[in-house]
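These notes open a run of structures that come right after.
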Structure P
Amino acid sequence: MRIVGFLLVLLTVFGCDGPEPRKPVQRKSSSYFKESIERSRKLLEAEEKRIQQIIKNDSLKHYTHSASGSWYYYLRVNDSTDYTPQTDDIVTLTYNLLTLDNDTLYSESELGTLSYRVDKQELFLGLRDAIKLLKKNEKATFLFPSSIAFGYHGDNNKIGTNVPLKSTITILNIEKQQDNLEE
């Protein structure tokens, strides 16, 4: 009986291991991310090539390349001021969204007049950066690669996956905030 009790104690002590961690069902390798980066690079390259072709065919306008990656030209310039919107300023603007083939996705009347607090409200990246380039009463047309437009996700409505956009933006007013008045 002692031997059975002793074996039972040994079995209990050594028979129970600690919990074993579950292994992942699918392992992600760095090759997946490398492939994704390569796809994105090729897509951006193709979109930029298309934008360059549009610029080449539109030789009457002078296009400027922005730091964020968009291309734009002015339709109306305001030389009477140097002030561009700063963080927290409230900008009143109108804009539209078109494909690079000039098919209207959202018209200016459909989007209406927008009151936007700079860097504090959600707009797509290209539009946020474009607003900061324009002064009061200026109007410009921007060409956005999909990476700074709505990207892979689209807008779940009219803008699909990886769609580069064209937008004409008009800054109607810039309401400077107290911190920016001192500058």
Structure Q
Amino acid sequence: MAKEKIRKKLGIDIDGTVTDPATFVPYLNRAFNKNLTLNDITRYHLPPLLGVTDDEFWAWMKKHEEEIYARAPVADSAKDVLHELAGRHRLIYITARPPHLESVTRQWFKRYGLPYHHIELVGSHDKVEQAKQHGVELFLEDRLETANAMAEELDIPVILFNTPYNRGTAHRLIHRVHNWPEAKQKLTLLLDS
């Protein structure tokens, strides 16, 4: 009898990782009278880029977040790769989305037919404690600061999806990729080693 391969617990961010990183751009352009592309989003903290205060930005975000998250397109190839992974590993989504968006988030997963074993809405970018509680062994992320914290504090590999807003020095356990097919290749190497 063949021995079944050990399943790993994979931590996965949602926004900018499973969703297309450019999801917010059209909303920002309309709301703040801009003509931005994803390449113009060179920082994660958006208010200075938009010429508004933090309070103004978060008031706008609170008003529109449910619509944006409900309509967010899935990143190219993410669905196929996630289905392959779900057959062999436990998929634990840990997102900075606030807990009151749990229903819209679960509906989004159902709408797009995305697999999951658990979804945790943390309400902040401090995801390390949740990843630790779930025994996550590898994390997929788009925010550099979160990726560095995961690698440093949990001593686990992190796959970081390259975007214009996450340039900077990355921890030695961080592996940058450009898309989900590259992530799949990197995951195969990291999980089989």
Given 107 for volume of the Cα convex hull per residue in Å³, for residues 81-168 alone, calculated: source structure among P, Q: Q
With helix-only ellipticity at 222 nm (-39500 (n - 2.57) for each DSSP H run of 4 or more, over all residues; to 500) derived as -9500, matching label from P, Q: P
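Can you spot which of P, Q the value 36 was calculated from, given it is percent of Cα pairs over 32 Å apart?
Numbers: P: 36; Q: 13.
This figure was derived from P.
Just so you know, all these numbers are worked out from the coordinates, no wet-lab data involved. Remember, it's a predicted structure, so these values are computed and weren't measured experimentally.
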